[in-house]
1. When you work out volume of the Cα convex hull per residue in Å³ for each of the structures P, Q, R, which one comes out largest?
2. Which one of P, Q, R has P(r) over Cα pairs in 10 Å bins from 0, in percent, for residues 97-144 alone, as calculated from the coordinates, equal to 22, 37, 26, 12, 3?
3. Quick check on the output: 1.6 is distance in nm of label points 7 Å out along Cα→Cβ at positions 33 and 137, derived from one of P, Q, R. Which one produced it?
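None of the figures in this text is laboratory data; all of them are computed from the coordinates on show. Please read all numbers here as calculations on a predicted model, not as lab measurements. Cβ atoms are built from the backbone, for glycine too; each structure is taken alone.
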Structure P
Amino acid sequence: MSKNVKSRQSANLATPTDLGENATRDISGGLNILLADVYALYFKTKNFHWHVSGPHFRDYHLLLDEQADQIYAMGDPIAERVRKLGGNTIRSVGQITKLQRVLDNDADYVTPLDMLAELREDNKELARHMRTLHELCDEHNDVATASLIENWIDEAEQRTWFLFEAGRRTEG
């Protein structure tokens, strides 16, 4: 391997920022964990979207597809924010597996109501984790990341609400 290729492979990717080294380390680390959770929740939501069945199939199938799209849309802005802060972001599925807090569900069959309940709790937990990350951003005066997180919290709360309402048993 030539010296030129080696130097490109070890090039410093630290984007300049005025937030400081501690902010880059702390917030980038938190964002990478969030990114792992987002991709884990995306795949879980798509898994349930693909495998939902029953009398409310169409409604649940469409709801979960819409929610998966919203969750997936968070990924690129999270990773790009890490880079803007001067950090490095996730590079593989293996890293996602190591960092994710959202539990996978590989069961052969999950009832539709259990799917909705599990995703509801996952989204609620994701919002809680984002609030903690928002506090970290406040400590480092990172208003840009905090602003993004505020919108994502609102989206997670809406998903939680929709999953709650869709999973309610009607009183007869």
Structure Q
Amino acid sequence: MRKWYFCLAFLCFSIQNGNASLPEVTLRDVNGKEVAVASLAHQGKPVILSFFATWCKPCMRELEAIDELYPEWKEETGVEIYIVSIDQAQDTHKVKPLIDGQGWEFNVLLDPNGSLKRAMSVQNIPHLFVLDSKGKTVYTHAGYTDGDETEIRTYLH
């Protein structure tokens, strides 16, 4: 089987049979554990990957809205949510208290150098990706307007 690689600007996804997969980038979670991002999409369940920053008001509104729907989505589809902080290294200490204070059950990754952000061509935040249970990117959305989260459910399969 042929494997094709396409690169556009900073976006490099491995394309096989028309499916985009997550880039080979390793980040740390808020507890300091290394996480291979590419492995997130190969767990047999849908994945939401959302880029945010602690200072981004639309990001906070989007995450609050998703948090309200997450228990229902998780029960129905098994979806896992990974939120990726793009806060600079000197501000990453603000991320865990924010998440804990909100009571969010999301998996939290830190991208202080912007390596995943660049690899996925994220220009503006919030920026959200939905991957199906086979790891194929089926939806992407930048920015947030109240109600945008309702569209996400249709892509969780």
Structure R
Amino acid sequence: MTETQMTGVSGSIPADFSLSVLMVRTPSESAWLDYQWEALGVVASQWDRTRSPRGARLVHRNGDTCHYLNDGFRLQLHIDECESYYHNLRSPSPRCFVIASPDEQGTPVPFLVSLSFDEANAYLEGEEQVFSVVMPPELYRWCEQFVLQHYVPTKKRKRRLKDWRQ
């Protein structure tokens, strides 16, 4: 298995996917916040292994509403997360999870994109910001191939109850 390809029964599956995250900043209606942030989506992008992720780049402005593109994200799938990917794919609306940390001004700075419910929940419990966006079709197909190749569901069994009266 090379760094860029995983060979399986159905051919080659890319080992990673390059993404950019589109974020929007809108004026907040809250008295305590100046702006409200939301992730609009993720898009496939060209992967350049020599370049680290750049900061947010303004791509559109309409009054006080600004759209920022954060690029340079590398999404990898892991065999031990297959069950979480499976449940995400089977949900009514499969999602990508954009995980971000606030900077000094409270602006969310994305640092990870995941397809795993469990990973997103772990970051949420760790008080990071997690944005949920619709999974693009090319990511769905890629993840589906990965799950079909690696996921083996385990049969759930009931435990035998012990008789504590003895």
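1. R
2. On the way: P: 22, 37, 26, 12, 3; Q: 20, 44, 34, 2; R: 26, 48, 22, 4.
Answer by label: P.
3. Details: P: 1.6; Q: 2.6; R: 3.3.
Derived from the structure labelled P.
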